[in-house]
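Enquirer: Structures follow.
FYI, it's all coordinate maths here, none of it is from the lab. Worth saying up front: this structure is predicted, and the values here are computed from it rather than measured. Cβ atoms are built from the backbone, for glycine too; each structure is taken alone.
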Structure 1
Amino acid sequence: MAPVTEFVQSTLKPGIPLEPLYKAFEKVKAASGNRVVRASPLHDNPEQFRLFIDWDSIDAHLAFRTTDAYKDFMAEIAPYVAGPAVVVHLDLTPFPPTVLDKSPVTEVFQMYFDPSADEAKNLAAAKKVAADIAAGGFAGATGLSAVGWTVEKDVEHKGEKTRVLTALIGWESVEAHTAALESDAFKKITSYFQTGTDGIKGYDMSYVSLKAI
């Protein structure tokens, strides 16, 4: 089976930093079939954190979830997290997603689509926009990106079942991306989403600076 990136969206209890969880993340890193665990709080909301975990396959991840090590991991993080996490699997190109390892800041842009929307058309549009941004000469762009669908086609978004197309784009800083957003060249590139995609239900964006465990 193909390798995947597990994408975890979770929340810390108020006043809890992410650092105490790094030791627990080592249990995931030690699992059979695990390639790397990356963790980061969100830049604009440190109580929210994200994990990007590369696995040899979905089966490797699911097998880990049947082990005592997984039970120990969940018990260890329970005092720190607020409620259940949202967990999906990303089929990213390129894999491994080096943008996450080599960019000081990664923009995480998630687009929520009707599950029946044209998969190939929308993926091609997202890849084109990400590639054009990477090659656009914007100050502070690292030139790295990765794009892919969730394997799951039933991701909850505002009461609807969706499939999520995720674009990961590398920047030297949040400020670099903010400045690029104001340029006509950037607006021209991203306007392609309006004509190049269909079936979109919504989107959101966040920033992470990932630490590999």
Structure 2
Amino acid sequence: MLAPLWLRLRGSKVLLLGVIWGWLLAACASPQLTPIVTFPSPDATFPVGVIPVQGTGAAGTAVEVLVDGSVAGAATVNDQGTWLVNLSFDTPAVRQISARIRDADGRFGIETEPIQVTITAPAVPAVQPPTLELPADPVAGEIVLRGTSETMSMVVVIINESPMGAYTLSGTEREWTIPVTLAAGEYRVRVLAMEPNTLSVFAESPSVTLRVRE
């Protein structure tokens, strides 16, 4: 009874060694190279737009770049041992970027540790208030007011808290002129800059005094 048991044990060991050997062969056959990501650095912050992801690796190998676990771009390591993938981000978010090697048979190497980056909304340019230029010595009748405002805005002249005229700037135009008819007297004048489609006011000039003579 001992001999058959020994043979059975020896057979089990041979089977186990065969499994281990097969696993080692498969592991050696799969791509084990791991690319190195040199840019961006962890916890970096970028505005929405294009972010260049750069790194190093073995020349000629294919590199896939992943964003939040999904492939977002690929490149081949050049003769200098570097690679570059430009990623485009349209909305603010926190993203995880990683990279891995992929061989000709579609097998993957070891993925790099994810690098967290923060994508922020673009900076809103400062809005310049409209300007108002008064004539030097206005006489009762038609008086031309002029000034500047943001392109594509609607300019509304307010005299004594009543709208007296409007002008919409087009294209790259920034200068406006609005004629108003006034009798002799003293007036408080200011200019509103409005969004033409919604008629919402986004800036205004300081109120100034206009004196009109006979």
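Enquirer: One of 1, 2 was used to compute FRET efficiency 1/(1 + (r/R0)^6) of positions 43 and 107 (r between Cβ atoms, R0 = 35 Å, to 0.05), and the answer was 1.00. Which one was it?
Expert: 1
Enquirer: Check the numbers for distance in nm of label points 7 Å out along Cα→Cβ at positions 35 and 163 across 1, 2 and tell me which is largest.
Expert: Greatest value across 1, 2: structure 2.
Enquirer: Using mean count of other Cβ atoms within 10 Å over residues 51-58 for the comparison, can you identify which of 1, 2 gives the largest number?
Expert: 1
Enquirer: So if we calculate relative contact order in percent (Cα under 8 Å, 6 or more apart) for every structure here (1, 2), which label has the highest result? Walk me through the numbers on the way to the answer.
Expert: Numbers: 1: 27; 2: 15.
Max of relative contact order in percent (Cα under 8 Å, 6 or more apart): 1.
Enquirer: 4.0 is what came out when distance in nm of label points 7 Å out along Cα→Cβ at positions 91 and 139 was calculated for one structure; which of 1, 2 is it?
Expert: Answer by label: 1.
Enquirer: Quick check: -4500 is what I get for helix-only ellipticity at 222 nm (-39500 (n - 2.57) for each DSSP H run of 4 or more, over all residues; to 500), calculated from one of 1, 2. Which structure matches?
Expert: Corresponding structure: 2.
Enquirer: Another one. One of 1, 2 was used to calculate P(r) over Cα pairs in 10 Å bins from 0, in percent, giving 8, 34, 37, 18, 3, 0; which?
Expert: That value comes from structure 1.
Enquirer: Now, a different point. Which one of 1, 2 has distance in nm of label points 7 Å out along Cα→Cβ at positions 99 and 203, as calculated from the coordinates, equal to 4.3?
Expert: 2
Enquirer: Thinking of 1, 2, which structure, once mean count of other Cβ atoms within 10 Å over residues 59-66 is computed, gives back 15.2?
Expert: It must be structure 1, since only it matches.
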